[in-house]
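Asker: The structures come next, written out as structure tokens.
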Structure 1
């Protein structure tokens with residue numbers, strides 16, 4: 001599943017499991033669909049930033065293959081959402097999220 005975060009400040013899409021984790025870290029239930037009102041965004045951003053600031057995945061011993069792609073940690077995955085939330089807070093706009101539905105061609 002993909003989750004789309006949408007507001008007048010922008011749109012991002014991320015994998016559902018990552019989106020659910022980030023929503024919970026920012027104090028939301030993790031339910032999809034959902035929304036956060038503009039006045040509540042700064043506190044949610046603060047909680048999310050605090051939660052991911054200490055996130056360092058220990059991958060040195062996990063993957064010895066030099067040709068393999070390095071894993072993406074939670075802090076890196078949270079960055080686009082934090083940016084969107086900060087822009088929405090600055091613009092005074094709400095953010096909604098819902099399951100991304102792709103139409104077949």
Structure 2
């Protein structure tokens with residue numbers, strides 16, 4: 001890591017906030033070229049700057065155990081938090097005109 005990355009500049013803090021907001025985990029954030037840090041330091045800096053890794057609204061969603069396991073595996077595969085994967089699924093479904101109807105199939 002270069003010496004210019006040792007201080008938390010406004011640009012690094014903004015990138016940290018953006019990545020946390022996108023639901024990325026500390027390990028993936030630490031690997032970001034602009035962040036270039038360790039997962040532990042990412043957690044410390046997020047706490048220092050008042051950033052939260054968990055979305056309380058998404059945490060309130062209770063999935064059946066099998067679905068929760070599949071969700072966790074899919075999130076881990078993509079380097080996302082559980083909450084970020086749920087948010088991504090909702091955004092993708094909302095963006096596809098027929099996807100919600102096909103998934104819900106409430107015409108039957």
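Asker: I have 14.6 for Kirkwood radius over Cα pairs in Å, calculated from one of the structures 1, 2. Which structure is it?
Answerer: Of the structures listed, the value fits 1.
Asker: On distance in nm of label points 7 Å out along Cα→Cβ at positions 31 and 87, which of the structures labelled 1, 2 is highest?
Answerer: Max of distance in nm of label points 7 Å out along Cα→Cβ at positions 31 and 87: 1.
Asker: Suppose you compute helix-only ellipticity at 222 nm (-39500 (n - 2.57) for each DSSP H run of 4 or more, over all residues; to 500) for every structure in 1, 2: which one lands on -12500?
Answerer: Of the options listed, only 1 reproduces it.
Asker: Thinking of 1, 2, which structure, once relative contact order in percent (Cα under 8 Å, 6 or more apart) is computed, gives back 47?
Answerer: So the calculation was done on 1.
Asker: For which of the structures 1, 2 does the calculation of distance in nm of label points 7 Å out along Cα→Cβ at positions 7 and 71 return 3.0?
Answerer: Derived from the structure labelled 1.
Asker: Also, I was wondering about something else. To which of 1, 2 does the computed value 17.0 (mean count of other Cβ atoms within 10 Å over residues 23-30) belong?
Answerer: Computed on structure 1.
Here, each number is a calculation from the coordinates, and none is a lab measurement. Keep in mind that what you see is a predicted model, and the values were worked out from it rather than measured. Cβ atoms are built from the backbone, for glycine too; each structure is taken alone.
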